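Following are the structures in question.
A short reminder: the numbers here are calculations on the coordinates, not readings from a lab. Quick caveat: nothing in here was measured; it's all calculated off a predicted structure. Cβ atoms are built from the backbone, for glycine too; each structure is taken alone.
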Structure I
């Protein structure tokens, strides 16, 4: 019997992506798996059920869960959904390993082998599986468009019969995948772009995209390609230098995040009050607390004429391409798990080993295991 792969409709409010797109159905067939698609799963992303030729349509997620050997999701399952997964099956998706302990305990109880896309190692071989990066690139692009849309100024320089309009000055904080895409997009729109990241190694990347790197004297390279958390003194030094650049900006895009922790506060209220009326801040870290002290997730805050916007579910706003990229990430991971039509888990493989959250009734991710054993709840 072929391996059955379930793709349910996403239920989290604001989530419009889907874990499988029609263009990958034939590749799934070649893997030797049968796809069980919940009816309407792809509608929000622009895909009709009829577009998924060759899949088996099921009436509900519960029916898919009961039959599936592997379940593909975008957002983590609820505790209730986790309890409905077939015991001993595999779950793949964003699983927020740093929170949701009740859900994780349910996965352990049902002996679910759960692969968390947040835990995919940042190694060259895993780049095609790195969903954090694929979705961050979409967020960075969208952030630049949001800034341009909300700003009362044009981004490019224009020379007209009515005079010359100077280009807008955009500051991007954080030069990871999202930040670099924001830099590139703002530059393409014609803005003068400055950017900052605590990792000095990003200076060359920023400049290659046409941005000017802001040097604050603080360096904080961390493990796995992420920035480490700054000390209080480093935060003060960073804030002091950045404040002058932010105060002069027409638009600011912040992208700084630390996995599993609240977003670092980089722009305080005093700095916002130094900004010109009509300036815009787009805070991509809003869902984890925000990089700006005034950010409220999902809302536009007007403070003395400065607009602070912390969008939620940014990749979902471009759900069709976001789904295509994410589904490809999942498929590439599946090619490691499924061999010749059979599930073949290999714990010698770093990608499988590092991205595994739970397996065989145990929590395999060290930090999550320590948190659960310590009795902390989230």
Structure II
């Protein structure tokens, strides 16, 4: 009988030794998924116990050169950028320069009032939570669209409901926030984020294309008429526009709403700060716990959107997540963590077949579910 148990124990040990590691199993499954969706390039990172326990890069950074995606490769991460802008604004709020209740008309230099509700103040909190009643129908790349002195159709920028009573995701909100960061701090927006968020966390990245190593950019691709088309606008130089820069007004040139360029691993390190309620694992404080909790508290239902961070219940069925996604130029990005701080996930994709760009059914959902399955479940 003892011999039988010894044999079974030995067999279990052999089978265990032959079983693929979580890393190998994940990479096998992800490669199969990448083939299915036509992924060009991708980088992922998994956080557990206040450290990155896994990171890997897949595919190429550029289809023409065939250069691989590397650990220090920079992706434009699109709307995850909003959380960097919100974090910066929370720092300025902590300094007492403004409050979440501040009337943004006092910061803009022109009235920001919904003409259907002219007596209702639009606040910073409303901009940061997409409850301002603003929309992007007139565009958002310049502030002229909402300035009554420069756009005769400025009223189109406002919805029919009263500010603070409804939700609409709006990029103009955060380009305004970026402008206010510039005015309040006295620093150009892109430089403020570098000096007060990235550098204290020892991260490399930023909003200004001209200030970064262009050789590290991962090209972004949309899928058009059966082929991948490089979206060169994603990293368009800004030097000419900066040369004629109007401080406190031309801030959208840096796209506070979507222009951050950063690697997946550094994005994961930034995420760890938010997982730590504003404090990084090494003790570096970026914002207070109160500010961090405010950012992560939903202001609208059923959107569950806080201040540039939201609670998601769809990406991984049955699992609540906190974070943000991004999508532009064919790129898809995700930064999410569990509310109990037990794990965090980062995924950035540079392009897929068109059918898989959709946020809910495409590359993000599939990749996050595989990451969760192999590393967090």
- Message: Starting from the value 21.8: which structure in I, II was mean count of other Cβ atoms within 10 Å over residues 72-79 calculated from?
- Response: I
- Structures I, II, by relative contact order in percent (Cα under 8 Å, 6 or more apart): label with the highest value: II
- When mean count of other Cβ atoms within 10 Å over residues 96-103 is calculated for each of the structures I, II, which structure yields the highest value? I
- Structure from which 18.9 was derived, mean count of other Cβ atoms within 10 Å over residues 200-207, options I, II: II
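Given a computed value of 14.5 for mean count of other Cβ atoms within 10 Å over residues 312-319, which structure among I, II does it belong to?
Source structure for this number: II.
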